Structure P
C-alpha cells in the first residue's frame, strides 16, 4: 500500500457518506481517481465511475459501495432532543452511549445518543431490548428553538468517525463496510493502469445506496453495461467467539481475500480468480453464498441481459458497529488479486458457463 493510497483510505473513512448523502466522499474519489484514470464521471444517481482503457470492447466493472449506515433526523422535541430513524441495518444496542455527529448545512455537530441511566430503569425495562424509537440524540441544546436553528429534519447522522491502527497490521473504524471495497476497486484500477497491457475497458465504480437496497449498483450497471462484474464488499470474519463456523465457514483477519462461490457467482469468473491467486501467490479464503448475495453482486448479475459476476470480499470483524476491524494486508491482497485477474483477461474472452 503506497503512502498516497493509505492516505486516501484514511480520508474516505473519516468522511461521512450515509446512504443518499454520499457527496463528500465521492468528491474525494473523483479527485483521487483523476490522478490515474483515463476518465472519471458522476452519473445522475451519484455513482462515481473511473475508467481505464475505455475504447476496449470487453467491459469489466468493479463495484465497491461508498455509502455507510447511519441515521436521519425525523423530529426535534420541545426540549431540544433529536429523534431519528435508521438508514441501513442497525442493531439499536450498538447505538446506546455512542458519540455521534449530525451533519448539518453549517458543518458537523457533535451529539450523543443514549437512554435513561440503568439506575432509573424499572426491573422489566432492564430485560427488554431497546428500540430505536426509544433513543434520542442530545446536542446540548436548551430547547427546540435552539436545536432547530442548528439542525434540519432530514440531516444525516453518523457514529463519530475516526481511523485507528492496531497491532498485527489491523485497523478499526466505522464505515469499513464498505469503504474498504471502494478502496480496493480504485486501487485495482490504479495498479492496472500503472502496469499497462489491459485488454478490457475497466470501470471502477464507487456505488451509492447499497445499504438501502443495492440501488447504485442497479443504476450504474445499467449504464456501464458490463460483460464481467466483480463486487468488492466486506464479509464476516468468523475468527471470534460465538460464531457457528460450521454454518458460516472459517474466515480469518489476515487470511487473505475471500472469494465466493454459489449461484450469484459466475463459475468462469470464480475459476479465473482462483487462477489469478495461484499465479500471484496470493492466499485466498473461500466462502459459500447459497442465494442472491446481500451486496452489489446481486444487482450486477441481473443487470440488462445478465453479467458474469464474481465476489471478492474483505474479512471484517464487528460489522455495522463503531469498531469494524480489518487487516490492511487483506486490503492490499484484494486489490492485487483483482488486478491480476483483470490483466489476464483476453480481448475475446468468453465467460459463458458451459
Structure Q
C-alpha cells in the first residue's frame, strides 16, 4: 500500500528531527592527500553552500598541487549523498534543476554525442551508464538504428525508461557492483558515461568496471566537466559544473587519459569543442536567483513564510524569467566562440579496450 503523501508541516517536522542530529555524520573524515595521485600538496579551490536546494552545510573543493585533480574534501558519505540528492528531482526544486540541466539533456545534444561513435562502425550493443530516464538512448537510436541500447542507473528511473521503450534492458544498480559486472561481462560494444564520473565516489573503479562489461575492441565514451574551464575561475561558486555537494570529483583531461592508458586502453579521440554545454551564464544566474529567492515550502526551512513574503517571492520570480531567457540566449550566442577557447566547459574521450 502506498503511504499517503506528507503535508508541508509533516515534512518540515521530519527534517527538523533529522537535522537536530547535526550534519557532521554526512561527511567522511577530511583527507590530507590527493585521492588521484597521493600528493600531500593540497589547496582549497572552493567553499560553497548547497546553492541548488539550500540545504544546510558548507562544502569544500580541494585541488592537488601536483596533478590538479579537484575533489570534495571532506567527501560526503553514502548517507550524506542520499540526503542532499533527496528532493532534487520530482520535488520542490525540479524547476531550478531543469533550468540548469535542460540544455545538457536536449535531444540534439544527445544525437551529436552519439555521432561521435560513427567512425568506429555500427555497434550491436550499447550500455548507457547513469542513463536516468533513458533520454540519451532514445535520441541515439536516430543515429544508430540497428543498435540495442540498454541502460543502467541506481534509481527506478531506468525501469521507467524501459517501460517507455527508451531502453531494451534496464539494469538498476551501480556498475561497480560485482553482481552487475559479472552478469554483463564482455557484453557491450560501447559503454557511455555522460556526466557520470564526477558523481562517483571512485571514478577509477567506474572505469575498471566499464572495461569489464566491454567486449575486446569495444569503445568507452566518456564526457565530464572540464575543471580547467575559465568559467570556474570567473564565476567561482556560481559555476554550475562545481555541482556541490553532488559532484565529488573534477578530473583534468590528462589525468583521465593517463588512467585509461594504464588500464590498457587506446585513446582514439579527444574533444573539448563539441561537448561544451551552453549553460554557464544562465546556470550562474539561476543559482543566484535561487539563493535570493529560495523555495518557501522547502521542508528544511525553519518556519513557514508569511503571505506578504509569498506575494513578493512570486513577483520577483516572475520578473526573473526574462533575465534567465536573456542569459540563455547569450550562452547560445557565445557558444561557437567559447567552445574553441579555455571557456569550453566539458571534454569527451573515446577509448578502445
Structure R
C-alpha cells in the first residue's frame, strides 16, 4: 500500500507509524523547508515536494491529509476525484458548502473517505462504547466530553494570538472534533442544535463550552481549548449518564486515566446494592509488543485505514459523521457571534 502525507508536523508522526505498520510512505509534502528536511531523515523512501498537487500523479493508493486544520476539504475532493483513498485529520470541513462538496465527492468516488479521528478509538472511549452496547447504562441522557490543554497563559497567547498559525485564525469552537466525534460514536446520534459559550469572558478565545442537542433527545456538553486540569488520557475525558447507571473515564493520573468507572445505584441493581467498579481496558499489541496507551487510538486508526484500502472494510469514521462533528464547530461559532443563542446544525445524516 503506497501512501502520501501532506503536512509534516502531525503528518510526520502519522507517517512514521504508517511505516511501522508496514505501509510504504512513497511521497510527502510540506511548504516549510525545515519540515521537509526533517521528513527526509524520517521517511527516506518518500519523494518530497512543497506542492501537494505533485502527489496527484504519484499513483498512490491513499493519502493522509495533515495540513493546516482548516484546509482539508478541497484537497480531499481532488484526491477522491482521482480514486485515491483519503484519511483526513482534525476537521473535515469549515462550512456547509464544503461539507456538501466533500460528501458528494466521497459518495461518487471509487475510493473512500476516512476521518482521522483517533479519539473515537482511544482505550477509555472504546471501553465506554462496550459498556453502552452491553446495555448497562440504559438510554443515554447526558454525555460530557473534554479536550483540554493546560498551558501557561503566555504560551496560549502566543499560540492562538498568532494570525500566521491556523490556531490564530480559527474560531474557538472549531477544534471540537475530538469531543464531538466520540459523542456521536457513543450515542449513535446526530447533532441537531448547538449553543456555545466562552468559558471566560475575560479571555474569550481560550476555551469554550458547547451544549449540543442530539437527535436521540440526549444532551451533550463539550469543553475544549485551554483550561487548567488537563486529563492524563491524552487530553480527553468522557462521562456518560444513562437512565440506569453512570460510566466515565477515571479522573486520575497516569494509566488509571484510561480506565472507566461504572456506578449503578441500588434501585437499578438486582441485589439492591450500590455497584461501583473500575474497568481497565486491555492493552493493544502490535507484533507482540504493547503499544503506549496514548498511541493506541492512532495505531487502530491507521490499521483501519489500511483495512479500508486493501480489504474493502468500511471506514472507521466515514464522511457523514465527519462533517457532522466538524459542522458543530461552525454552528458554534455562529452561536458565539450571536450572543450564545441556539443555532441549528446542518443535517448531513442522509436520513432527512
Of the structures P, Q, R, the one that 0.5 was derived from, the read-out being distance in nm of label points 7 Å out along Cα→Cβ at positions 181 and 301:
R
Among the shown structures P, Q, R, from which was the value 143 of volume of the Cα convex hull per residue in Å³, for residues 173-244 alone calculated?
P
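Read-outs throughout are calculated quantities, based only on the coordinates presented, and are distinct from any laboratory measurement. Quick caveat, the model's predicted, so the values are computed rather than measured. Cβ atoms are built from the backbone, for glycine too; each structure is taken alone.
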